[in-house]
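Quick heads-up: structures coming right below.
Since every read-out is calculated from the coordinates, none of them should be taken as a lab result. Here the structure is a predicted model, which is why all the values come from computation and not from measurement. Cβ atoms are built from the backbone, for glycine too; each structure is taken alone.
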Structure 1
Amino acid sequence: MDWTDTPEQAEFRAEVRSMISNSLPERYQRGEGPPERTWEFDRGSPDTSASNAAREWHSALSNRKWVAPQWPVEYGGAGLSSMEQFILNQELARAGAPGVGGSGVSMLGPTLIVHGTEEQKKEYLPKILAGETVWAQGYSEPGSGSDLASLQTSAVREGDDFVINGQKIWTSGAHTADAIFMLVRTDKEASKHRGISFLLVEDIRVSGIAIRPLTDMAGNHYFNEIFFEDVRVPADNLVGEENRGWYVGMTLLDFERSNIGGAVAARRSLTGLLDWLGDRVPATENIRASIADRYIESEVMFQFSFRIISMQHNGLVPNYEASTAKLFNSELSQRVALTATRVFGLHANKINEDDIAGGYSAEYLRAVPATIRGGTSEVQRNIIATRGLDLPRG
C-alpha cells in the first residue's frame, strides 16, 4: 500500500477538487437534501430549488463523463482506473456531494454491458447516463432477503410477453423511480438458484403495479413495498437467458469496491461533533474515551478501504476483504451515531434533523438497517470465515 499520490493521481485529485469547488450546488454545500438517495429524490422533488440542484450537479458530472466513471468509454463512461475512481469517490464524499444515476449506474448498467443485447444497450444505457430514466431494484421479497434465491414473484410466458405476479419489498427509491429491474421466477420446478430470470419493467407506473411507502424509524420514506398483478412485460425485456437470471443478477465487474465513502462519512460525522464540542468537556471519561475510539476506528475503516483499492490497483480482485470493509463500516456507522447521542444525553431523545442532537439521533436510527442491507453482518462473517480464514462451512 502506497499512501502517497503519484504526480498523475495528484493532478487528477486537483481536477476533482476544482470541479467540486466550482460546480457543486449550494444546496449540497450546505448539506441539505434527503439523507438517503439525495440526487434521486431531489430530481423528482416538486421543490424547484431541489430539482434544479439535482439537474445542475448531474450536468457538471456528465460534462466529464463522471456520471458512470467506471463504465467503459465505448458505453459512455469515463473508463477511469480503480485508483482514479477511489480518488473521485473520496473527494465527493469529503465535500458531501451526492452521487448521481442511482441503481441504473451502479447495477443495471454493468449488467447490461455484460449480458444485454445490443438493442438493450442502445435503448437503456444513454438514458441512464442522461438522467432521463432512474431505475429501482426489485430483488428482496417478504420471505426472501438474505436467502434471495428463494424468491417467489412469478413471470409466466404468454406469447410475446411475460406476465408478472407477486411482491417486492425494501425497494429503495421506487416512489420516484421511472422503471424497475427485477429478478422473477420463471420455472417453479427448478432448484431455487435456477428458474430465475432478469426482467426490465420500463414503466413503474404501468397498470397492475401498486407502490406503497414504508417509513423508517427516523420518519423518512425512502423504500417501499411493490405489488404486481398481471403486469405484462415484453419478452424482449429479458436480460440474458431465461431461467439463468440468478447469474445475470449477480454480475459484478471489477469496479472500485472500497467503500471509501463510509470511512469519510464517519470522519465527517465525528468532526461535526468535535466542532460542536469545542471547549466543552463531555460528561464522563467513558464518553471521552468512546469519541477517541470512534475516531481511531474511522482511520481503521480508511485503511480497510485503501487496502481494497490497492489490491485492485495491482490487478487483484478483493473478496473477503470487501466483506470485512462492509461489516466494519456498517457497524461503525451505528457506533458513531450512538456515541454522539450519548454526548447529548436526554437532549438527544428528540429526533429533529434541524437540531444537532436530534440530528445524531436520526442518524443512529438510519444506521440500524446498515447491518442488514447489502448483505447482513452474519452473511459477511460467514464469507470472512470461509474465504478469508478457510474455515469449514457449518
Structure 2
Amino acid sequence: MITSEQLKAVQERTEALHRYLDIPAKQVQFEEEQLRTQAPDFWEDRERAERQMKLVKGLEKWLVGYKEVKTLVDELALAFDFCKEGLVEEAEVDADYARAVEAIEALELKNMLREEEDAMDAVLKINSGAGGTESQDWAQMLMRMYMRYAEAHDYKVSISNIQDGDEAGIKTVTMEIEGDYAYGYLKSENGVHRLVRVSPYNAQGKRMTSFASVFVTPLVDDSIEVHVDPSKISWDLFRSGGAGGQNVNKVETGVRLRYQYKDPDTGEEEEILIENTESRKQLENRENAMRLLRSQLYDRELKRRQAAQAKIEAGKKKIEWGSQIRSYVFDDRRVKDHRTGYQTSDVGGVMDGKLDGFIKAYLMEGGEEESGN
C-alpha cells in the first residue's frame, strides 16, 4: 500500500497546481466571460460569439480538470484513513492513488503548453523517404499510428491530401487533427522517424532501414492574422477521385496551390506547394488549401520568433535524413526517442497510437529547459 509520504506528495502537487493555474482568478474570469455570452445581441456577430464561447470553454476545462484532481486526491486521503481503520482494502487505496497521480500528471503536462499556438489544432504531414515500397509502407504505418492516437484522445481527423505508393503504402499524406491542444501535444512528432525491421518486401528476409519525415504545424483559424500576398499565388486544377472507374471525378475539383514565399531574413525564395482533394467541390478545396497555406506561413513566422529567442529549440532543428528523432526497431522490440532517451519495448502499443510517454518526456524536457533559462 502507499505510504503517508506518497499521500503527502500528491497533496503538495495538487496545492502547487492550484497556485500555478491561479484557480481563484480563473474562476472569476470564467464567471465574467460567461456573463458576456448572456447578452441579448450575443449571436449577432457570429465570429465574435464563437471566439467568446471558445474562451469560456477553455477556462471551464481548466477548472473542471483541477476539480477532478482535487476530488480524486481528497478521496484518496479519505480511503487512506479508512484503510487504517480496516474499512477499506489496501488494493482500493492503491487504485485511488494511481487514478489521482494520472490526473495530476495530465494537468501538469497541459500546464506546460502555454504558448498561443499550443492550443490550436494541428496539420500533420508525412512524407516517405528514399527506398520505394518499403518506406512508403512505413509512411502508411505512421499515418495509422497517428490516426489511432487521435482516436484515443477524441480528436477529429480529416485527410486533405493523400498520394498512394507505387505498389503499397503512401508517398505522402496531409492530415488535419482537430481537438484540445492537438498541436501542443503533437509538435513533439516533428522530425524523421526511422524503422528497422525484416521487410516483408525483401525475398532474402534481410533487415531493412526505412525513413519517413513528419511535419507538424498549427492549424490557424480566422482569429489569427497571417499576411498572404495574393500576387504570389497561382492555381492548378486537376481531376481527383478514388481508385478508378466511376469513382474518378469527371471534372477538375482537385486544386494545387503554388505560393512564392520569400524569407524576410535571408531573401531566399521558395515555392510552397499545397494540394487539396478533400472535397468534391472545387471552391471548398480552394478554401481548404488557403487555410493550409495560412497555417504554413504562420508556422514559419512562429519559427522565426523562436529562433530570435534562442539559437535552437529542442527538436525543432532542420529535418534531414541524419536527424532522426525516433527509431522503431521491430526485431529488438524497442522504440527509442533520441532527443529525450525515453524508450519502450511495447512496439505494438506504440504503433497502435500509444505515444503519451514520448510526448510527456519531450514536454517535460522542454519545461525543464525553460525553467533553467
Starting from the value 16.6: which structure in 1, 2 was mean count of other Cβ atoms within 10 Å over residues 291-298 calculated from? 1
Tell me which structure, out of 1, 2, gives 23.5 once Kirkwood radius over Cα pairs in Å is calculated. 2
Of the structures 1, 2, report the one carrying the highest value of mean count of other Cβ atoms within 10 Å over residues 139-146. 2
